[in-house]
Structure I
Amino acid sequence: MNTDGSQAYGKKVGSIALLIGLFFTVLAGYGFYQGWQTGDARPMMSWLIGVAFWMSIAIGMLFITQIWHVFHARWPTIIRRQCEHGFSAFPILFVLFIPLLLVPFLHENPGLLWKWMNGVNELPGHGTVGEDPIFTWKQPYLNIGFFTARAVGVFVTFILIAGLLRKWSFDTDTSGDINNTHKARRLSSIGLFICAGAATIGAIDWFKSLEYHWFSTMYGVWFFAASMRAALATILILSVILAARGYLQGILKQSHRYDIGCMMLAFTVFWAYISFSQYFLIYNANIPEETFWYNIREKNGWWPISMCLIFGHFLIPFLILLWYKTKVVIWRSVAISCWILVFHTIDLYWNIVPGKIPADNAYGYTVRPFTVEIFDIAAIIGFGGLCIWGFCRSMNKAEPIPVRDPNIENSLNYIE
């Protein structure tokens, strides 16, 4: 493990990531400005997609870290440190989310992105938002002030819990105080439930309420499952890169990668179970306020995307991850991790972009079509560059692995 060389490499990568991140964030910001000027929500959704992608990875890392603490898992101790570096993305993403929070306060149409924020917005077949009985029933929850307070609360929750876990872990490197491990475990036992609530609120507010007529009690669990898959795929890719560059060379073992692969398989099945259960319950109940959400995802190019999620995001990864070699051969595990991240992005598209747009036709509306905009790519790359910069800065503040953690020896000597 060449620490000096690895730190120099980390600083170099961090500087490059910052420059790339700023360039593409400015480009995504131009799209945001265009949407602001023209009153078109689609370019603003690019910004939301970018935040959602990286936020889901950071949330997944926080969940998996707390799960490891609660179950006193010894094998992932060296990997846990990489998740703790990943927590540095939360403050960055909070800043990036602020432009979305400013829309209802500064734009002439407060409901440009979230239509329910403007009572005069037209609804297909329902008059206006202000005349809609469903909105009237949900208004104690769906109002701009409470929405803003919840968004701030969600980010503050993640930042505080992640910050404490990160601080205690870093402090242990110098003090060797085992009480830090006990505190992390106690916080995680409560924090898992708090973070589950925060993630559910965030998913419902930011994604589900884009079509606020829709009802689903499983949406928060879907977001948890999706976040865990994305985080595990990212952790595996990061660990392999860091091992190749000397940061984890000779430390990351096949057994670590194998167990991450097993967890990826488990959450692939869990994501499919939750997604199918949600669809099955809504299909079985056959209530128009619920079924429309799936119906509009069969129009304007969304049907092939739906099939991509069934086969590309579940069936293919499931079958490939069943093979032992997929989980231990480096290029195969990295390839399937990249595959999962690509389809995770498609999953976010499928949940965020489709929506009813009033139109003069037999249905009274058209569906926002599936398109991949340049601003979507810019937001994902730009925000990712800023998050990677934060990750690299964090790497220079702590040891490559938790050197004085009570479980470090078990992790270093872990075998399948």
Structure II
Amino acid sequence: MKKIICVSILTLTAAIASNAHDGPHTFIHAGDVLAVPGQPAMSEQTIVVVDGKIEDIQDGFLAGGDQDTVIDLSESFVMPGMIDSHVHLRGEWNPQIRLQGATMESGDIAYEAAVSARKTLMAGFTAVQDVGGPPQIFALKRAINAGKIPGPHIKAAGSAVSVTGGHGDAHGYREDILDLFHSPTVCDGVADCRRAVRKAVKNGADVIKITATGGVLSNTNAGTGLQFFDDELKAIVETATKMGRKVTAHAHGKDGIDAALRAGVSSIEHGTYLDVETARLFKRNDAVLVPTVIAGMTVVDWAKNYDFLPPNSAKKALEVGPQMQDMLRTAWENGVTVAFGTDTGVSPHGTNAKEFEYMLAAGMSEMDAIKAATVVASKHIGMGDQIGTLETGKDADIIAVNGNPLEDITELQDIDFVMKGGVVYKD
């Protein structure tokens, strides 16, 4: 049972009195708290929050003053807000998506993104990295940061750097409509790829997303192999580095994964056909894998049970999707660093935590999987000093569930309490 109580009678301990700051505090009574995933959970702790930050974590259930708030999570399991390293907030795939691409206006897209952001936050994901989306994602990020609407912290790539005719470019419409869909970050050749990276940064990109290989949902029969030349990949990474950005690469085929890693990308999204040799490249380059197994399972379901995918996409879905579970097992068994990511927008927003089941099926423990969605993911998206653990000075991004996810990971599919930056969004 959880309740928020404004305490009217002061019963301050000496420890709190000696550390008191001006202004009201929030005292969270946590039955069990996993403050730093990877370390043991603690029982009967008080998390002290002031001005949206964690001030302290102390043994026992401490009382507050008459201006303070006590949140009773004494029967709950408390942990840091989760982080999804691969989402697309602009909307969700559906049978009408190709028509919507030609009919939705800018305001429609912004509204859909805001709805997705709220679903994500309520599912316990207090931060995301949006790796491929329209300009409205940056407006959404600003609105959330300003406190105008609820949503997670957002790191965003904007439009992906892609090759003409490759994954990330538009396909399957008549020529005049294709011209309307042309992305400013589609590029060909070294000089043009440098321009595309600079354009992405100018547009607001926190990270550069490239589509190193073909993809499942692009309506073309170009396959899922490497689509850039090595000199183009090298130019992208060099330019991004000069502009203070890391590069993450969508990559399915082994040739594209390996080429992107050799070029110096920081991470690989999907990684479907990686092998033991590729795992060595990951470790040599200190690169991160964002596996998105749930996306593979989702497109297989669509291809088998529905008829809205274009034939090109349906064929690739049946080839790629079944490989992704084994891919994650190979990566994990060979020591690749894994950050939690789902490609949500393919799967429905708010169901992100389903990915944990696939992580466990690949051999990861419950603690490994939670660590991938907190400690590892926070560093991966460049926010490790701000979120990912419950430690002094970090944002009070806190979630709670009734059961223990270290014993049953599906508990994370039913989040009971969400706080972000000291503000309670779900209780």
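Any read-out appearing in this document is the output of simple, stated calculations on the displayed coordinates, not a laboratory observation. Remember, predicted model here, so these are calculated numbers, not experimental data. Cβ atoms are built from the backbone, for glycine too; each structure is taken alone.
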Which structure, out of I, II, was distance in nm of label points 7 Å out along Cα→Cβ at positions 271 and 399 calculated from, if the result is 2.1?
II
Top of I, II by relative contact order in percent (Cα under 8 Å, 6 or more apart), largest first:
I
With helix-only ellipticity at 222 nm (-39500 (n - 2.57) for each DSSP H run of 4 or more, over all residues; to 500) computed for every candidate in I, II, -24500 is reproduced by structure I
One of I, II was used to calculate distance in nm of label points 7 Å out along Cα→Cβ at positions 79 and 359, giving 4.5; which?
I
